[in-house]
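Structures for review follow.
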Structure 1
Amino acid sequence: MKIKRISEIKLQSLLKQFPAVGLVGPRQCGKTTMALTVQKLLKKDSVYFDLESPNDLRKFNDPEFFLNQQQDLNIIIDEIQRLPALFPVLRSVIDKKKKPGRFMLLGSATPELVKGASESLAGRIYYIEAHPFNLTELPIKRTTLHKHWFRGGFPDAYLAKNDHQCFLWMDGFARTFIERDLNTLFGFNFSPQVMFRLWRMLAHHHGGIWNAHSFSKGLDVSPTTVNRYLDYLEGAFMVRKLMPFHINTKKRLVKSPKVYVRDSGLLHYLLDIHNAKNLKYHPSIGYSWEGYVIEQILELLPRTIQPFYYRTHDGSEMDLILVKGIKPIACIEIKYSNLPSVSKGMNESIKDLKCKNNFIITPNDDTPYFVSKQVKVLGLSAFLRDELTKII
């Protein structure tokens, strides 16, 4: 199945402007496939290097000399975080011949956590994030949304022949990631046992307010260690921290982030949910739906729009707020219900935030309708296709 990826379109456009474009995202989300697809569309010769290959890594023993020999080629370097010392060299090479589209740099960690990545190429590179399959990239079928929600967006998981094979892929992926990939990505010796327990605890706390002290007690490590582990999981695109929105108000606001496992299929694996039928009766189904909807929306947001949640100590609450500058432009409640109502907390939040675009997103893709004068109820596909494009 050939699926046109959103990141491919962005990558093509940016390569016409910047000397280097960084494509970063989680392991196994399809970064290499995207880059090689774009490579075929370029009107010049290209070469690909994978720094996890010993043979390719050896070619960079004298990186400046080697890269200067390839100056007429488009160069793709995969798993760039394996060689942080390469970033200052790339800066020098780019400055000698600063033309668009010289380098595609692929990585499985955020540049902020790769030493020297951000500073060395400042002004010479544009980073975009690659994601697992987004719902809008998939063929429109009656079963697509629920299959995607249960299996998540990692290509090998989503395209597995059945739910059992999807679960087996997730098991191999999770264990390899914890036991090998994290150490490789960040050059830090993690305890696989502690990290795996933390990951499972996060799954059971999915959509909850982060409290490092409660997690540290459960893991028998310090809050500092827990926070550091969470930062690395976030830096590897496995976990998302959704920050609270602060406004000038007399109300007491919750100020800690909410934490989500980003991929819904990985979440279901960590919760030991083996098939879609088991998910239907699982007590975490509402939180799973909330995280899935948030992730699908956030993957499509431009950098000019920032996501937050809103909660006060007196009960006002909104699952997701989209903010441009300092102004909320959309307020979104996410409910696993076909007959949702507007809660008192949602009404209070709308008053606090003075937002005109207010939505409740449900799993039902029936015709959208207004449940009150201010709040529209609709399915996720309709929101992504119709409403989000208007808001952006």
Structure 2
Amino acid sequence: MTITFVSNYINHHQIPFSDACYKKIGEGYHFIQTEPMEEERVAMGWGNGGSRLPYVHCLYEEEELCRKLMLESDIAIFGWISREDLLDVTDIVERRMKAGKLSFRLSERLYREGQWKAVSPRGLLKKYKDHTRFRKAPVCLLCAGAYVASDFHIVRAYPGKMLKFGYFPETVHYTEKEWDELKERDGRVHIVWAGRFMPLKHPEFAVRAGEALKKRGKAFHIHMVGSGELEPDIKNQVREKGLEDYFTFYGYMEPEKVRRVMEKCHIHLFTSNYLEGWGAVVNEAMNSGCAVIGSAQAGGVPFLIEDGKNGLIYRKGSYQEFERLLVELADDEEKIKRLGRAAYETIAGMWNAEHAAEELLRFCGDWMDGGRIVPAEEGPLSAASYSMHAD
């Protein structure tokens, strides 16, 4: 079996999945990077030497080879291609379809700002060209988020062929001894928020929550990882509210250093709104044994978190519900431990790169053996419901 994954560039969210595929099928696996990574992403530690991996080919350096792989591989996965002038994915998918080869489109939401945008005639024509006309072809949709299937259902694309997928950062497995020693034990609840300081991610929620915890006399510390346009304002809010002793700001950190912060923390706050496609920090925080309080509006949360069992979910972007969940959780040490342990087991046992690669190979094997589409029972490659709508 030969598989080629095509995306704008490879990063630390895709490398573990690609490594797992390469480990299983060796030189049958290829990743095609269509353009160099933006400097901002490199500064955030996203580069990680991905373009030097043995299975990575760059379209802008080996165009003839890359186009041959895209057309001739048994399986092709087309992810985020930001520049259609560099690569006409629809044309390649059509040529593969005529050759009877299986292709996947990997996508986040079509209508993050509202499904009312689907009424645009021009937009519908574009969606028909790119997706809807393949509804009966050997083309499946990998849904990177819980609301992707609902958006594509509107344009009548991929009926019966929409599957759960997502981002798969590196999974760390801990021994029982390591697990027991992970978290801080200084009498304070350690809370982490990680991401770019920008409006859609609502870093101010962490400041307001810190003020609420302080008023209740709770011993806590909030670790803010990341940087961005709102960072000066957030730091100013912390000073104005007299919270300097309760906050630490780390700036941008390499992914492995972010994980070290998460590992020592008890609770992770994920406050992004409906504009967040997935939110890979949730995978990382759950793998680190944090009890996550996450927004239902972000794409990855409904796939990864079962409310009350391996994390907590607040609805409609409500700060009030978010604060209530945090205040209650911060007072319940046993619940923090229970949710954190269940979160770790969710990632270590199912929502990880190795399991996703196994399910992809199984799915593709079933199709190649007899043209059968057999989704997984749960987790990656299971059927994605189009009945889910962002709150």
Structure 3
Amino acid sequence: MKKRLICLLIAAVLIVMPLCACSESGHTLYVRDEYGNDKMKATFINSDTGEKKEVNMKKIDSGDAYTEFSCKADTSVYDRVVLGSGDDSTAQLAFNDYVNGWELSSRRFYPYIHSKQTKEPEYKRKSFDYQERTKDILIWTPEDYDAKSEDKYSVIYMTDGQNLFDPAATSTGSWGVAESALAMMSLTNEKFIIVGIENADSWRDDELTPDIGEVLSEDYKNGHGEYFCDFVVNTVKPYIEKNYNVYTDREHTSVCGSSSGGIESFYIAMEHPELFGSVGALSPAFLLYSDRTWIDYLGSKKFSEGYPTVYIYSGFAASDQLEKQISLKAEVMPSNLETVGYPKDKIILKTYEEGIHNEMYWRAVFPDYLKYAFPNAELISTEEQK
């Protein structure tokens, strides 16, 4: 009897042990680590329920420049992941079927594609007259962009173009939008370009503050966001559609931004729901207006051609009072939208307890926004993956 009991215990251990390692089913996540760590741990998180799963990643490659790890997890259960080795760990990073991998380096973390060499994003610059000055837009296309292809490209128009592509753009890096886009395109049939509009000047607050009613902050009283909206809709968008092989329908057209750029992007989508199928408002400055002002404004809008999908993200770290204040109004906006009859299934709110107000955290969640911006993206087979 004693011998049989020991055998049963050994068998139980053998059954349980695989549960502590990476699952053999699910979506594969890769990590390229340039810090020389010999081990890597992944903690997968469900941002809605708080459910977590901690696993040890498998080392699959090692060299002088980096070590690469992999692991699988269920994207229908988890939507974020924290990567760590020893006492060091990342912020919560987006995890879904369109995230190929995360690179850990002196740049903190950036999306990357397994088995592909990482290259700095390249883009074209175009200047336009804007009031009594000029304004540049930055146009990023994937390396295999085909101007004559029958398959057209979707478009994401983004504010603060100066912070989107260049890793040295800020002390916390760029948004890494090109890297996120390439990762998604390597796994799906979705193809798109990104158009960034620069706002790096003293007129930023004026440009990105919509005129929807009484502003609660004296510093933003002179906002003319309607002019910027007109610039996007009647100057930038027509130029892109004339000169690039892109779709022109709302389902393939999105607008996205953060902070003041987040509130302006939201405003643009609400003003022109016939042109934009989705909007990403990351750390949006909704607090510039009262809830009553927002409800009155939103209630005046017509959505006869469809409701844009609204993706709202905000952190509420105690160490960042600005982001914490922003989060209070960000969490209320879904209720304001529903009050005027906006469909609940068209509103996505994502919060992060430790999130702060900078490009590093917007980079961490941008791939999550892409999932909602392109809901019809189809996964391609392993053989087809670029």
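A short reminder: the numbers here are calculations on the coordinates, not readings from a lab. Predicted model, so just to flag it, every value in this text is computed and none were measured. Cβ atoms are built from the backbone, for glycine too; each structure is taken alone.
Identify the structure, out of 1, 2, 3, from whose coordinates mean count of other Cβ atoms within 10 Å over residues 142-149 was calculated to give 26.1.
Working: 1: 15.2; 2: 26.1; 3: 11.0.
Comparing all candidates, it corresponds to 2.
Between structures 1, 2, 3, where is distance in nm of label points 7 Å out along Cα→Cβ at positions 94 and 294 highest? The partial results should precede the final answer.
Numbers: 1: 3.3; 2: 3.8; 3: 2.2.
Sorting by distance in nm of label points 7 Å out along Cα→Cβ at positions 94 and 294 in descending order puts 2 first.
Out of 1, 2, 3, which has the highest value for volume of the Cα convex hull per residue in Å³? Intermediate results must be reported in sequence, preceding the final value.
Details: 1: 153; 2: 137; 3: 169.
Largest calculated value belongs to 3.
To which of 1, 2, 3 does the computed value 14.8 (Kirkwood radius over Cα pairs in Å, for residues 262-373 alone) belong?
Numbers: 1: 15.3; 2: 14.8; 3: 14.1.
Computed on structure 2.
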